[in-house]
Structure I
Amino acid sequence: MTTLERRAHAKINLALHVVGRRADSYHLLDSVAVFADLADRVVITPAGELSVSVSGPFAVHAPADRSDLAWRAAEAFFARSGRPPDVSVHVEKNIPAGAGLGGGSADAAAVLLALNDSAAPPVASDALRAIGLLLGADVPMCLTGRALRARGVGDEITTLEGWPALPMVLVWPAKTVSTAEVFNALPSRENPPLPELPAIDASPAEVADWLHTCRNDLEQPARAIAPEIGAVLNALRDTPGCRLARMSGSGSACFGLYGDRQEAEAAAAKLSAAHPDWWVRAVTAK
């Protein structure tokens, strides 16, 4: 095996409807997600035994031990493939943790995909998704890595062909939020699913209009836990050209949609100057 490298892209839930709950307490979702050009970097090299190391601006939030999703993904892959766990995994953390951007899940997916690239024979795609689901509901989405609709517990995935690239600004107010705590605070677990999706050749403006008919059902409980989320959303809505502002996933990161990348860059610069304690990035997601 030679050195393998993968980018683990941030996942943004444009809409997230909680539509039920299974007997085993897993929540049923109906969500549309896209993936940004912001990414962690995962590098895998041959080694005598499995290890994980972490660097980057958000390394402090990532445990470099057996609890790390990247470690668990490598362990699970080797257990499934029958190969000895003889690699070193290094993760450069550029995605905030505890922000609803799927950083840990994206890292796990990148590990699975990279290891599968070197496998002979490779694990079948449905088996790889099954491994991912055991690691977390977001991992199958991150294995897909492009615009999608996810239902069930996140495992029933339909890719959205022709979905437009979306200029946006991501803002994280340096506040982590527990996903379990947010779900526990949900006022209702039986909500309507997504409305009919827009046409496959929809423009970013048409996608934004459609998203106004959707929700993130986790936003209300997350804002009660972390009021900073409300401040971020208000600040995004006040920037010129913002067509929609919403929290992503279970929070606390939020996104604003814009007409083009230039508007997004201008909004990011304005927000960074006004709130130097916030992490702000202009991205394109698709």
Structure II
Amino acid sequence: MFEVPENFRAGFACFVGRPNAGKSTLTNALVGAKVAITSDKPQTTRHTIRGIVHRSDAQLVIVDTPGLHKPRTLLGERLNDLVRAAWSEVDVIGVCIPANEKVGPGDKFILSEIAKLGQRNLVGLVTKTDLVSKEAVAAQLLAVSQLADFAELVPVSAVKDEQTDTVAEVLSRFLPLSPPLYPDGEITDEPEQTLVAELIREAALEGVRDELPHSVAVVVEEMNMREGREDLVDIFANIYVERTSQKPIIVGARGSRIKDVGARARKHIEALLGSRVNLQLHVKIAKEWQRDPRQLRKLGF
């Protein structure tokens, strides 16, 4: 049984930043497991996923949120509402700004939105430091320091696992004194079906272009251990797109692409569940679902 020290801290942190600033990749690196999907497509994250970081002196719960963006659909408006709600509830906010991109209006807009919440503990995180020189990292740290009154500034590469422990240590300083909020060893409080659906969507997004990434949604209809087997989970999931013309893109010639999506998703799902998986995928059309309140509810938004 883990003995909790007297000065133990536990609480919530949130990574914010423009879309594709490395928030989900950093979350996974800190947790030490894949709890948030990653992609080079903007607005990949659609749910607030909680990843739990266990330390000897603290339990840091990271709330991974969608990137704040200019909404063009009802879905976009709801995602922005999710982001702002998460910001208002955490103990410390890590502002992620990539080392390989100039500080821009999007970063300033996000910080102005955070400022509306009142006094907050802010930590500046210069992400993706593996993509640039040390001199460029130093220049970006200087540029970021001028954006706000940050309590700390930390350069980090989640991909190379450089400075990730420092990020966890710095964020933990701002948590309240508290016993652990989750059992030791637990890495997320998300239902397995939610994580499985996200892993399928991540696989479906790989290699697609233009507007299709925003049109893809996944719902796990059934997920059960096969009767008489303790080593095999049957999963039946639907991949939804918005238009008839999008379905062949997901399916591919003679079903080649959907098979590839299934193979890549299955690999991550088996790692998540610790079991063999029989994954059955079907592609369906939910016309203009991003703008339809009824369809959004059906798809879990």
Structure III
Amino acid sequence: MPKQPNLRIIYAGTPDFAVPALQQLLGNGLRPVAVLTQPDRPAGRGRHLQASPVKQAAEAANIPVYQPVSLAVPEATAHIAELQADLLIVVAYGLILPPVILNLPKHGCWNIHASLLPRWRGAAPIQRAIEAGDSETGVCIMQMDEGLDTGPVLHRVVLPIEKTDTGGSLHDKLATTGAEALLSCVNALASGTPPEPVRQPEQGVSYAHKLLKAEAQLDWHEPAQQLERRVRAFNPWPVAWCNIDTERTRIWHAVHEKRDHHDPAGTVLKANKAGIEVATGEQILRLLELQRPGGKRITATEYLNSRTLPGQLDE
């Protein structure tokens, strides 16, 4: 069946993660008729209103942008209905789509979700996968329904989680992978052979709860392996931290040392150019990159040159 040249797409997204997929569509002749994104928010030291990354990309491509505060109002429904979309694509948009919106497009609403559903439904699947020690993750192109990431999966791509991956590096890989997967599915739809929806299994469901700043504080009584995962998962946000002489210090990079010790948790066992070794509830965590309040990210060597390290790190 020949490709449908006039597939009418609405694209809904807000953060950096959603930009590559929009660019993939534009680069392959699949120009959205409109973009939905969240309202401009105050940002930076001056707290000036700033457009979302998706809005900036849409305006650069001269695509009409719509920024409703909510989609659960008649005005939003009417506006989207007027666009007569064949498909609404949602990528980290940040607003709930009510049933009336889900049912407006001819082919419904598709979502790029950064996990292998049904594992890690919810807000922070990338970071939770690293924190849990998963060996792999991926992206799913999902047909949206009224549940939280419960719709049937149209396409999935598996990606290994490397031992050096952080929340930031894995975010970028999955954004690119998701963009390519979405393009494959949209091309199939435009060619008249849409991907087959596959119902998610009932087994293996887990939820990736929203990241909270409070959980970024390192508890030295936990195993070093878990602490290393948290440092990686929370880089670049909210960034793991600990108190050093009551000074709140960010920990950007740390590695798990598979060596036992007999010291209280939080004891500084060794500090030199190889890093700062700290006793944990199980084995050792070696701190490699830190940040003092008001300072920049520095190596452990630079940190040791800037201050005297106590023998015990505060809880």
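Just so you know, all these numbers are worked out from the coordinates, no wet-lab data involved. The structure displayed is predicted, hence computed values, not measured ones. Cβ atoms are built from the backbone, for glycine too; each structure is taken alone.
Below is a table of values for the structure above.
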item: Identity of the structure behind 24, 21, 15 (criterion: semi-axes √(5λ) of the Cα gyration tensor in Å, for residues 126-229 alone, calculated), options I, II, III; result: I
item: Entry that produces 3.9 once distance in nm of label points 7 Å out along Cα→Cβ at positions 14 and 262 is calculated, selected from I, II, III; result: II
item: Which of I, II, III leads on relative contact order in percent (Cα under 8 Å, 6 or more apart), largest value; result: I
item: Structure from which 21.6 was derived, mean count of other Cβ atoms within 10 Å over residues 6-13, options I, II, III; result: III
item: Answer label among I, II, III for the case where FRET efficiency 1/(1 + (r/R0)^6) of positions 150 and 190 (r between Cβ atoms, R0 = 25 Å, to 0.05), calculated from the coordinates, equals 0.25; result: II
